[in-house]
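The data blocks that follow each hold one structure.
Laboratory data are not the source of any read-out in this text; all were calculated from the coordinates shown. Keep in mind it's a predicted model, so treat the numbers as computed, not measured. Cβ atoms are built from the backbone, for glycine too; each structure is taken alone.
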Structure P
Amino acid sequence: MGNFADINKRLIIGIIFIAIVILSGHFGGANGFMALFILLMAICAYEWAKLCKLDGIWPKIYSFVFVLFILIMSQHLIIYPVLSFILPLLIITHLIFNNIKIALTTGIVYLSVATMSVFYSFNTITKVWWHPITTIWLTVIFVDIGAYIVGRIVGGKKLAPKISPGKTVSGFLGGILIGSLIFTYLIAGYNYDFFVFLVGIILSTVAQIGDLYQSFMKRRVDVKDSGSILPGHGGMFDRLDGLIMVLAFIPFPILIYYFGA
């Protein structure tokens, strides 16, 4: 069955993140939360640059460029859908070619689209501002926990041994099931809704693809963690990889559909 000690860390980090989301919004409103989220993404940008083998002052410069780009995008929202359209092509290119320029460009676009999807939601959703983001964040956390527990208990065939040796097919499917159940409950309560459940399956699958994408980057440079900002638990990008992928690819239409304009 393996060692489940890491579950406590995952739960604690998840609870801390959700508490920060709620408190930042409570005391600072949408602007307070966005400032916090941009800070978290700037740390991820720094770690992305390190995974691209930049050193010295360059990761800090890369992180600064990311923040500057976000500020520009916030004033020109038309850039958001354009980047959303080209992001899949950039990621595919990044997966195929081990080129630092492609990797750095992909990182800026990837993190920017994820960040702007949150910003965009504030301009579209008129109900409780933090609820949609918290719903997605909680779902991603339980996807991670579900995949870990089921993978340890069931074991079996490896999902992608060359990319992430610890991940199993059973864990992947377990994460999808648990994540979709949590998402359905958070959206519909005890009133079962098949369409909501289906959306939960898609969201949970995308979250795990984000985890694999980050594992792919770490495998290329032969490192275990993206950073060390979270003692004993890796980097910020390690903890937010699934959320970033979800925010980058599917939240905007889902948020509009469920929480209304």
Structure Q
Amino acid sequence: MILKALRDWRERRAVERRAIPDALWQLTLLRYPFLAQRSEADLAELRRLCSLFLERKEFHGVNGFEVTDEVAVAVAAQACLPVLKLGLGWYDGFVGIVMHEGEVVAQRRYEDEDGVVHEYDEELAGEAMEGGPLMLSWNAIAVSNDPAQFGVDEVFNVVIHEFAHVMDMRDGLADGVPPLEAAERERWIEVIDAEWARFCERVDAGEPTLIDPYGAEAVEEFFAVAVEAFFVAPAAMRSEEPAMYALLAGFFRQDPAST
């Protein structure tokens, strides 16, 4: 009881220190309509978690990019949505968030089955690494200052995508399977493997999909893009991908399509 009281007191102090001004919070909700659609209770908890997130994480701007309050709150609000019912403990494995203004070009190399080494450049809007830091491009997160553009192209969400990878890697593996109890893990693998195979067939056939076709690259990417759709376009996802929607709803303890 004493430890819990001390923890609660520390959290209250942190929320007070990192209180988000009303005007900035309302602007954030306007810019990201999938947040504003939540219940008042959810929004109150989301705002509290954002303050704790801002207290615990360290933002670093690269090449002169300034991490303003607007930038930090936009990232925090979207990052905290997946853990709304689970708690920030899911993000304890890292502290640093590196912010670039634009996309980052990363040099990649891999060895194929014949032992031939291939090198190439890849443009990244974000990247999560086990133990951190987490990298994000502000240009991929920011929305137009024109209210008429708020919510346009809203299924893509690099913040939710990368934080889904963080959750996936909490057990040390990026495999599309977050840490689960044995029975839950077995059921999870059964569902996601079947849904990923079906999704890949649709992508290969050239069918349009709500979930980003990038998910066909690997099951861990399928998990991340499915989480994007789950939170950003939940009603459409429940209609198009009912099995994946149900799987994610059970894990996140949320049913955003019903709010």
Thinking of P, Q, which structure, once helix-only ellipticity at 222 nm (-39500 (n - 2.57) for each DSSP H run of 4 or more, over all residues; to 500) is computed, gives back -15500? Q
Looking just at relative contact order in percent (Cα under 8 Å, 6 or more apart), which of the labels P, Q belongs to the structure with the highest value? P
Given 1.00 for FRET efficiency 1/(1 + (r/R0)^6) of positions 43 and 155 (r between Cβ atoms, R0 = 41 Å, to 0.05), calculated: source structure among P, Q: Q
Once percent of Cα pairs over 22 Å apart is calculated for all of P, Q, which comes out largest? Q
